[in-house]
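Alright, structures below, take your time with them.
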Structure 1
Amino acid sequence: MAEASAHSALGHLAHELADVVYVAYGTALVHGIDLDEVIAEIHRANMTKLGPDGRPTLRADGKVLKGPHYQAPDIPAVLRRQGWTDAAE
C-alpha cells in the first residue's frame, strides 16, 4: 500500500480537489440548489453509457463513448423537483 503524507503531491491534490468540491457546494447552497440531486442525475446519465455487459465502450484514446442507450442528464427536471420554475432557470 502506498503511503501519502499530508505534504505529498497526492496529499496536495486531495486538498485542492476538496477545495473545488467545497466551493461548488457552497455556490449551490447560495443559489438554493441541492447539488447532491444534480450529481445523482449526472451519475444516472453516465451509467447509461455502459454497454449490455456493464462495461464502457472506449475510444482508442480511452474516452468513454455514449452507447445506443445513452440518456442525457435532465437537469431542468431535477431543478423543477427542487421547486424551481422554467422562468427561474
Structure 2
Amino acid sequence: MNSLVHGSEDDLAKLACGKIANHRGVRVLVGGLGLGYTLRAALDSLKHDAEVVVAEIVPEVLEWNQKFLGHLADYPLDDDRVTVRLEDVAQ
C-alpha cells in the first residue's frame, strides 16, 4: 500500500462490508488506520447509521492522519460514524 496504490485496502473493506451493507445499525471494527483507505471504503459501503470503530495502536499514525494525511482518503476521521480507539485491536 501507498498513497497511489491502495486497491487491496479498498477491496478488503468492500468485501467485508458487502454482506452487511444493506443492514441498518451495523458496527464494524477496522484493525489499524494506516493511510485511511480501508476506513474510507468501509464508510462508503455502509449506511449512514453504521458505526465504524478503528483500533490503532500507534498514536503517531492517528496524529499523522489528523494533521497531514487525511486528504488522501477524503478525511475519513471527520465522519461522525467513526470512533478511534488507541489500543491493540486484539484487546
Structure 3
Amino acid sequence: MGWIAILLIAAGAALVVQNLLMVQITSGVSTVLITLLVNSAVGFFILLGLLLGRSGVAGLGEAVGALRYWSLLPGVLGSFVVFASISGYQRL
C-alpha cells in the first residue's frame, strides 16, 4: 500500500475521531458555536506557528497579500461541513 493510501485512510479515521470528540465538547457547552470556534482557533494557531517557523514574518506577509474575498469561501464551507458533521453525530 502506497503512502498516499495510508495518508487517506489516516485522514478518514481522524475525521471520525474528530467528530466524536467534538460531539463530546459540544455536550458540555451551551452552543455548537463554541466548539466550532475552539476547533478553528486550534487549527489557526497550529498553521500560523508552522508558517512562521518555516517562512518567518515574510510568510505571514505573503499569506495576507494572497487574500482575496473569494479565498474566504473554503473556510466558510469547512465550518459548515464541521457543523453538519457534529449535528449528524449528535443524533446517532
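Coordinate-derived values only; no laboratory data. What you are looking at is a predicted structure, and each value in this text was computed from that prediction instead of being measured. Cβ atoms are built from the backbone, for glycine too; each structure is taken alone.
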Check your understanding: With Rg/Rh (Cα atoms, Kirkwood Rh) computed per structure, which member of 1, 2, 3 shows the largest figure?
Key -> 1
Revision key, fill the gap. The value 13.9 for mean count of other Cβ atoms within 10 Å over residues 43-50, derived from one of 1, 2, 3, belongs to structure 1
Check your understanding: Of the structures labelled 1, 2, 3, which one yields 30 when relative contact order in percent (Cα under 8 Å, 6 or more apart) is computed from its coordinates?
Key -> 2
Practice item. Determine which structure produced the value -29500 for helix-only ellipticity at 222 nm (-39500 (n - 2.57) for each DSSP H run of 4 or more, over all residues; to 500), calculated from the coordinates; the candidates are 1, 2, 3. Key: 3
